[in-house]
Every structure is written in C-alpha cells, then in structure tokens.
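Once you scroll down, you'll see the structures, which are given as structure tokens.
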Structure P
Amino acid sequence: MNWTTYTSKFKEILDGTFTEKPYDNPDYVEFVKLNNSRLNRWNKKLEIPEEAMAVFNQISTPQTWILIVEHWCGDAANMAPVINKIAEANENITLDIQLRDSEPFLINQYLTNGGKSVPKLIVRDENGNDIFTWGPRPAQCQAMVMRNKDSEMTTQEKKHAIQLWYNVDKGQSAFKELAALVEKTLLVEA
C-alpha cells in the first residue's frame, strides 16, 4: 500500500469500520489513537538534515523501499514518517508499505534477533534485489531498549523512555543511519 492508504487505515480503525484482529481489542485501538497522533505530528514537523538529503539525492536509479509496520506499533508511528519523507524527496524511491500481520507475511524473511520487530525497512534495487535492511529503531534507541529490558522499570516506564528518546531525537538518528547505508551502497555501485 502507499502512504495515503496506510494513513487512512488509522481512521478506519479509529472509527470502527476496520475491526479485524487485533483491532477488535479496545487496548489496540487506544494504541492506534496515540500512534495516529504521533505519526501526524512527525509528518508535519520532520525535516531531513541537509547532509542526509545530499546523500538521498544521489539515488539515481529506481529503488523500492518496503516498509513493514503495524498501526499499533509505537516505533512504527515514530519512524514511518522519517522513511516517507525520504521517499517523497526522491522520485527514484517508491515506498511500499506492508503490514506485519497480513499476507504475504514478508516479515518472516526479515526477523530481528528471531523476532518480528517493526518497523522493518527493506531497500531493493530495480531488479528486486535487496540492497540493505534497517530497523526496527535507530541504534542508540535500540541500545537503550536493550539496557532497559532486564531493568526493574515497569513496561509503562520503558515505553515512556522510548517515546521520550524519539521526542528528543526528532528523527535525526534515523535520517543519519539511513543516509550512511545509502552512501555505503552508492560506493559499492561506483
């Protein structure tokens, strides 16, 4: 699906017209409500740093950026707008959004430490070959999550720490990491 279809699905979940599992569960609908707000905020505020934009502008052949997400996922709500901004900035990038828990279950081929962590980005060349993958979150945030994993923090405190990190970072770490991956692939192509 494209960005418009993905974002419109939030409305369908929130107004009750889409109630497939897990969106038949009020707790998940609450996650979607919160994530819709986050996604809309980031979509308005995010700006690609000049250095990263210079790298993204060097993509001169068609690529498909497949983004695997779910509407209930807080990390996806924070990171999907970053990836969409990059795709919107370069006409050679086509963004294809897939849901983790729906066919074709592409996530099963791109597990993170054995888990179905999202968001997961798969970048493919015009022949359908994988160039690189990224996700589910920037390295610094992931390191914090791993440090907090076995701590005495409550689940709510852990979620709050992740969101606070995203609010302070403002997508900058993801832009930089993705620019570094793109730059690395451009060097290989040269």
Structure Q
Amino acid sequence: MAILASGSGSNAANFMVYFRNHPRISVSLVVSNNASAYVLERACKEGIPTAVLPGPAWEEPRQVLSLFDRYGITAVVLAGYMRLLPPYFINKYPDRIFNIHPALLPGFGGKGMYGMHVHRTVIAAGEKQSGITIHLVNERYDQGPILFQATVEVEPGDTPETLAAKVQKLEHKHYPKTIETHLLNNPNHTPA
C-alpha cells in the first residue's frame, strides 16, 4: 500500500509499525504534497521509499500513476492528506483508497473540515459524542461509503485539544485493523 500524508504523520507511523512484519500487506511508499512534512522523515527511518507530489504534479496522470505502479501499489491510505484526489487516481484504485475522518460522518465533514476545525465545530454544536469514521474515498470530500465508526463521549470540560487526543486514540486503535480486514476480506482485491 501507499500512504498519503501532508503533515507529521502519526497515523502513517502507526501503519508503518502495524504492517512492518505483516505476511500479506506492506507499506511500500509514502507520498506527501508537502516537501517538509515530518511524515517523510518517519518513512525514511522505517526504510520506506518516499515521494513528494505537490498540487500541480497531480495534473500529470501518467507520471503520477507510473510512480505508484513502480512500487506495485494496489491500495492507498490517506493519513491526514489535505488534497482532493483527481478522478483518474480514484478510478485506478476503485474501492481501494481509504480515509479516516475525525468525526462521525455524515456530520462534520466536507471541504475545510479537518483537524482542530472539526473538533471545534463538534464542541460548538453541543454534541454529546464524536469519534472516527473510516471510509472509502470517492470524488467528494468525506462522502465515500463508510466502513467503520467508533465513538467517544464529548465531556462538558472538553476542549478541541482534549477531544482531539481522545479521537486520535481511536484512530490509532482502529484504522490499520479496519484496513487490514477490508483488504484481506475483499475478494476483488489482491493484498498490497
């Protein structure tokens, strides 16, 4: 699989460790749109190849797809990736591109709803629960089919930071396992 990330990459690092010695699935490439993203350093420490694809690079389908083909990529995991993927890329990996959202979709999703923005909005709305949504990626932000959700309580004293910490624990616990289960149990998919 390839992991796409734009920032520090704590979820990406979790995937690298989770699949380090897996018999059928491996992280073979880490891609960022941000050349200074810490996730690239994390991948190098794990011995995983990296690539930087800034926004304009995605306008060259042949070059992008040849990069992923070079590493034999059959599945893609978004781990804090801050770009909408182009249709040609989604069509290349149908039902094999995964994302995690730090709230319970369909609420609190869409363009601009990421990171602390989500947690601030959840708290401001007076929600009693938040959580994670792991879903397949389509051509619209946060609207692909949902594979898994888990919840946490939003306590009266929660701040966006404390809620983010609770949600991140769920992400690390469930994201790799959910993707592993989906890849190994999907008859139309050859494991990465």
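All of the numbers you see were taken from the coordinates with simple rules; none came from a lab. Keep in mind that this is a model prediction, so the values were computed, not measured. Cβ atoms are built from the backbone, for glycine too; each structure is taken alone.
Using FRET efficiency 1/(1 + (r/R0)^6) of positions 21 and 125 (r between Cβ atoms, R0 = 41 Å, to 0.05), single out the structure from P, Q with the greatest value.
Max of FRET efficiency 1/(1 + (r/R0)^6) of positions 21 and 125 (r between Cβ atoms, R0 = 41 Å, to 0.05): P.
Once distance in nm of label points 7 Å out along Cα→Cβ at positions 53 and 165 is calculated for all of P, Q, which comes out largest?
When distance in nm of label points 7 Å out along Cα→Cβ at positions 53 and 165 is calculated for P, Q, structure Q comes out on top.
For mean count of other Cβ atoms within 10 Å over residues 61-68, find whichever of P, Q sits highest and give me its label.
When mean count of other Cβ atoms within 10 Å over residues 61-68 is calculated for P, Q, structure P comes out on top.
Check the numbers for distance in nm of label points 7 Å out along Cα→Cβ at positions 13 and 133 across P, Q and tell me which is largest.
The structure with the largest value is Q.
Using the calculated result -17000 for helix-only ellipticity at 222 nm (-39500 (n - 2.57) for each DSSP H run of 4 or more, over all residues; to 500), pick out the matching structure from P, Q.
So the calculation was done on P.
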